[in-house]
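Computed from the coordinates by the stated procedures, all read-outs in this text should not be read as laboratory data. The model shown is predicted, which means the values in this text are computed figures rather than measured ones.
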Structure P
Amino acid sequence: MKILAIDDQQLILMSLKKRLVELGYAVMTADSGENGKKQFNSFKPDLVIVDINMPGTSGLEVVKYIRTERQSAIPILVMSGNTNEDVIMEGFDLGIDDYMKKPVSLNEVAARINRILGKGAIKATNTADSKSRMLQEYCVGVVIPCYNEAERLSGVDFKDFAHKNLGYQLCFVNDGSTDNTLEVLQEMRKGNEDTISIYNCEKNGGKAEAVRQGVLHLVKDTQLDYIGYLDADLSTDFRDFDDLVKTLQGSEFKIVSGSRMSRMGANITKESARKIISKTINLIIRNILGMPFNDTQCGAKIMHRDIIENMFTKKFITKWLFDVEIFMRMRKFYGKEKAQAYICEQPLKRWIHADGSKLSMKDSVKIVGQLAQIALHYN
């Protein structure tokens, strides 16, 4: 049996197609509503899966075309993150057979297809792996800067996350490493080419430039709704990072930043000396920013793609304090009041200081001078 899947997000389409092909279906994909209509006429599918929110021709317009212009009663399954009741009811009025809200597991998709197609459908295998694999509502790009991280990179954790969370693109930036970090990354990418990419910098430019280059690389991919960055040592774990994404999705924020504030129920550990220095630095940063953020330096942030051009086009003036510079650029571009409203600081449930940090105590002392440099440059 043949299935036509229409969605403007390739990360979603590729994962969906792979699962349906595993189940024995012949699958054709289309990355826009217009292409979907063309494929419908030539492919002649037994079932259509379509997203609603697509630029140009929407999913509902595709449904209307199939039902009205083509006079076809073929089963149509809508898979979308749109929760507007009026839109959903319009879909059923037009004649869709089922509606699935993202995020949704691949097993649920297979089960609903089986129910709709009935006797001729291919029985889905309810494995634990496929059940845990989720098609996300939005596509997210994550930059992971790496400098001599060969010994600390947890390839298993990264691959497992990319495998289960369909809609994430992990971009590892090799920042001119002198060990075999690049080889480790290349090995990690094998078999995960659709969800893991590598941006290689020939020379070491520092974390700020590595993150900036990675973000500018990812923003070229128009399917990515949000772009963020995460430390390679996973001191912030993926569960917390995914919570940051969920906060961004359901809000008017432009940036959601992790915060390593100690609080009840959270596992936040730092070296005692580092904790004292961090508190002192954070106090100076709050005075420079003129905004009450407690932990600008946490290496876990997620942003709307529409702020990337204004925040990342120009090089940062420091190698380590680019997070502060992003907040300063937000204040300068939007004004202090709007900047505060657009930035959300969300406490993490877990943050563990990892051995092998590239930032030494000597560097921490230099930070005070760099903060003075930032204050003069942006004010």
Structure Q
Amino acid sequence: MPTLKPQSGLSAIKPYVPGKPIEEVQREYGLTDVIKLASNENPLGPSPRVLAAIQAALPQLNFYPDAQAYRLCRAIAAHHGVQPDMVRVGNGADGLIRELCTSYLDDGDEVITSASSFPVYDISTAVMRGRMVKTPLVALSFYLRAIATAITARTKLIFICNPNNPTGTIVTAAEVAEFMAAVPDRVLVVFDEAYFEFVDSPDYPDSLALIRAGRKNVIMLRTFSKAFGVAGIRIGYGIAQPELLAPLRAATESFPVNNLAQVAGLAALEDAEFMRRTVEVNRAGRQYLYGEFDRLGLRYATSHTNFILVEIGPRARDVFQKLLERGVIVRPCNGYDLPDYLRITVGVQAQNARLIAALEDVLRTIGR
């Protein structure tokens, strides 16, 4: 009998490798006190308002969720000053990336992004048997001129991760304006802004202004996983012109966003004080870590996010392993084609201080 074979696009996929869970490190190393600075989660936890909203919603778990996320879409629309039909919520930004590729890619269509960026772009492209084209980073940042030059007749989607994961760098408003002038209307540009709330640069572009101006080939993605502190419940959203979002509604699963995620999103949007504190703690933590990395003689990328990309050198993987043994989880960047680097989430001050103490001890023990 012939062998059953999976679809051909799957052979191109390198499965996404998430940061190690705390429980796994506890089991492997016999530790009880472990901190995780690997996955860019909010170290403050979720907002108290979110916890209360989830608790109140628990008795309704026997009901299917609202497939259209009516209330949440309207809250997001009001938050951004757009119409509700310009909002699409999904199972994290990852879910929307998959929906975009499912909706717009045919076999052999090209997708462009930068090297050393979010690997979910690669995975979703490969699932649809698309062709991924990557341009080089310049100064650890997207180089939009190279992406514009790479556009061909087969190009369908462009993913701009801004700020970029894992480098933490941004492309500027001036760069985006020049880039968008060169992009044909038939090419969909996705601005993935998962770390938007942490950016404080005056040069950061306003992708929403492009959408409000009527551009029908631009979508902005945001997430509740990072600054809003609900990564474990999976909810993200996109904003675009309604015509662009219509195919996503046709291609989605029946209930992409669960009840608890929808009420969590509503509550998170209302808690401005929690967001203020999150940003404040992150800004202070970044400055502390910059100073300590300078003291240790480590180079790093100036970050616009809640993580810092730190250059360790050829022994980065060894340093990652030794930190695990000390109960500190960070993220090696081999999967991002940056093997000499570690990506380190900014924690609360006690976590940051513990990281530095462990890192200094490891570097002194094994060198670089």
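Per-structure values
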| read-out | value |
| --- | --- |
| Label whose coordinates, when Rg/Rh (Cα atoms, Kirkwood Rh) is calculated, return 0.96 (choices P, Q) | Q |
| Which of P, Q leads on Cα Rg over 2.2 N^0.38 Å, for residues 100-147 alone, largest value | P |
| Per relative contact order in percent (Cα under 8 Å, 6 or more apart), the highest-valued of structures P, Q | Q |
| Rg/Rh (Cα atoms, Kirkwood Rh), for residues 172-307 alone - highest-scoring structure of P, Q | Q |
